[in-house]
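Pasting the structures in now, so scroll down.
Each value in this text was obtained by applying a stated rule to the coordinates, not by laboratory testing. Everything numeric in this text was worked out from a predicted model, so none of it was measured. Cβ atoms are built from the backbone, for glycine too; each structure is taken alone.
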Structure P
Amino acid sequence: MADWLRRICPAVHIAGQAPHRPGWVEAMRTIYDHELVLFAGGPFVVEIGGDRYACPDRSFLIVPPGRLHVSRSAGGLGGVRRWVHFDWTAEHDRGPWPLWTYHPAAADAAALRPAPSFVPHGVLHAAGSVDPKVFDLADDLCRRWASEDALERSTCRAVLLEVLVRLLEPQGRAPEQAHRDVRLVQETRRALESLAYEPMTDAEPVQRRLERLGYSYAHLCRLFHRHVGVTPLGYVNAVRIERARYLLRDGGLSVSQTARTLGFAGLGYFSRLFRQRTGVSPRRYAAGEA
C-alpha cells in the first residue's frame with residue numbers, strides 16, 4: 001500500500017446520495033473540507049477552477065477545499081451521485097465548521113481545511129474505472145450515516161477508509177515484497193505448527209515439510225529467522241515444549257507420559273530439550289519448582 005494511505009484516518013462530516021435528472025446542475029460553490037463524489041449511470045461534468053473533469057459511469061472525483069466549482073449532468077442523461085465530505089485525518093474534526101459557501105459569497109479562507117502535507121494535493125480523479133465494490137461500500141456508508149445510532153455513524157470513517165484505499169491504491173499493482181514475505185512467514189509458521197503437533201517419531205523432517213511450500217529450504221530459513229528470531233526447527237521445538245509444559249502442569253501427565261504423548265524417541269532427549277528451553281528439568285517443573 002502507498003505510504004501516505006497508511007497514514008490517513010478520515011473523519012466524515014456528511015454523506016449522501018441522490019439520483020439526478022437530465023439537465024441537473026448544482027450551484028457554484030467553494031467547500032471547506034474535501035468531497036469525494038462517485039458517479040454512476042449517465043455522465044457528469046465537474047468544472048473546478050476553470051478545469052473540466054469528465055465523469056462518466058463508474059468515475060470518482062475528490063474536490064479539494066478552497067476551489068470554486070460546479071457540477072452538472074451531461075449528455076442529456078441523468079445519473080446517480082454519491083458523496084462524502086471528509087477530512088483526511090481527525091486533526092480538523094473539532095466542529096462546528098462550515099461545509100461550503102455558494103458563489104458569489106466569498107469563502108472564509110481561515111476556515112479552509114487543507115490536506116496534510118503527506119497527502120497528494122489537488123484534484124484526484126479517475127474516469128470509468130471504479131470497482132463496483134466501491135459503490136456497494138458507499139451505499140453502506142450512506143446507510144450508516146443516515147442512522148440515528150451514534151455508534152453506527154461513528155463506523156463511517158472505517159468504511160470511508162476502505163473506499164479511499166480501494167480508489168487510490170494503484171490498481172493491478174503486484175503485492176509489495178514486504179507483504180509477500182510476511183505472508184510466506186505466516187504460511188511457514190502454519191506448516192511448522194502442524195508438524196509440531198505430530199509425534200516426533202512419525203513426523204517428517206522440517207526441511208521436507210517446508211520444501212512443499214515451493215521455496216528453497218535455505219530461503220525459508222533465512223526469511224523465517226529474520227522475521228521471528230528463531231529457526232524453523234527452533235520454532236517447532238518451542239511449540240512442543242509449550243505443549244509439554246501444559247501437559248505436565250495442567251494435563252496431569254507424568255514426565256514419561258508427556259514424552260510419549262509428544263512422540264519423543266527417548267526420555268533423555270526430551271529432558272535435555274526441556275531443560276534447554278525452560279532452565280529446569282521436567283520433573284522439577286511438574287512439581288511446581290519453576
Structure Q
Amino acid sequence: MRSDLWSDEDFQKESDKFNVNLSNWRKEGRIASMLCVRNPDNENNGRRYLLTLLMDLLYLSEPTDKDLYHKINNRNFGNPYVVKHFDTEIDYDYYYSIQEYKTLKAHVSLEKKTVLEIGAGYGRFCHSILSLETIEKYIIVDLPETLCISKIYLKAVLSEELFGKITFVDALNEFSFFSEDVDIVINVASMNEMLAEVVNSYLKWIDEHSKYFYGINPVGKYHPSGIYQNKNCFEEFNVKNAVNVGPIQEVFDLWDYETIKKLVPRYIDVYKPSDKWEVIHHESSLPWLSLHRVIYRNRK
C-alpha cells in the first residue's frame with residue numbers, strides 16, 4: 001500500500017510516459033521533484049537550498065565566530081531568512097559580513113581608523129564594523145537613492161553614538177569635491193556595476209587618499225542562463241547593459257572553477273589603484289568562488 005505522499009496523480013501520469021532520454025527530466029517537473037533535485041526553481045525549494053547552504057557554512061565556521069555575531073545587535077531587522085546557530089539566528093548577509101570582516105581584520109588594524117565604503121547598499125558591513133571595532137569615522141559614498149535606505153536602516157540598528165560616527169556622501173553631487181584622507185577604502189560587489197570610467201575615477205581617488213583598499217567583486221561577467229532555467233525570464237534582464245559596465249566585461253561560466261582561477265590575476269591587476277600599490281592578501285569569497293577578496297596596500 002502506497003502512502004498518501006506518493007499518491008500523486010501528476011507524478012503517476014509523468015511516470016507512465018517517461019522516456020529515459022527525455023531532456024531536462026533531472027532538472028524540473030514532478031519526476032525530478034519526487035526523485036532527485038527537489039525542483040530548485042520552485043520558490044519553497046529555492047529557500048531550502050539557500051538555508052541549507054547557510055547552515056552548512058555556519059557549521060564549518062570557527063567557534064570564535066560566535067562572539068562576533070553576538071556583538072552585532074539588531075542583525076535581523078527587516079526579517080531575513082535565518083538559521084539557528086551559535087545560539088542565535090543568523091542570515092546570509094551577516095554571515096558574509098563576518099567573513100569579510102575577519103579577512104580584513106587579519107591584515108589591517110581597524111582601531112581608531114577612518115573607513116570609507118563605496119557602495120554600502122543598505123549598510124550591513126558598516127553596521128558590522130561599527131559594532132565590532134572602535135572606529136574613528138565611517139564614510140559611506142553611494143547613490144542618493146541608496147543613501148536614503150542606508151540612513152534609515154543604520155539609524156534603526158545602531159546606537160545614537162555609533163550612528164553619529166557615520167558621514168553620508170552623495171556620489172553624484174558631493175564626492176567630486178570630497179578630498180579627506182582615509183585609512184581604508186572598502187568596496188563590496190558594486191564596482192562591477194559601475195561605468196568603467198567611474199571605477200577608474202574611484203581608483204584614482206583611492207590612490208591619492210587612502211592607505212589600504214579592500215575590494216570584493218566578481219572576476220568577470222556571467223550570463224543569466226547559467227542560473228535561470230526559464231529562458232523567458234531573460235526578458236526581465238537588460239543583459240547587454242549588465243555586461244557592458246564595470247572594468248572587466250569578459251563573460252565566463254559561473255560554474256567553471258578552472259576558468260575562474262585563470263581570471264583572478266587579471267582581476268587583481270585591474271582593480272589595483274596604481275603601480276604604487278601591492279597585494280597583501282587575496283582569496284576566493286566563499287561560497288561564491290566567482291567573487292574575490294583582495295587587500296591592497298599603498299607603498300608610498
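Some observations on this one:
- Structures P, Q, by mean projected area of the Cα convex hull in nm², for residues 137-216 alone: label with the highest value: P
- When P(r) over Cα pairs in 10 Å bins from 0, in percent is computed across structures P, Q, the figure 5, 23, 31, 23, 10, 5, 2, 0 traces back to Q.
- Highest-scoring label, criterion being relative contact order in percent (Cα under 8 Å, 6 or more apart), among P, Q: P
- Taking mean count of other Cβ atoms within 10 Å over residues 129-136 as the criterion, the top structure among P, Q is Q, with the largest value.
- Winner on distance in nm of label points 7 Å out along Cα→Cβ at positions 65 and 89 once structures P, Q are ranked, highest first: Q
- Read-out distance in nm of label points 7 Å out along Cα→Cβ at positions 17 and 281, computed value 5.7, structure in P, Q: Q
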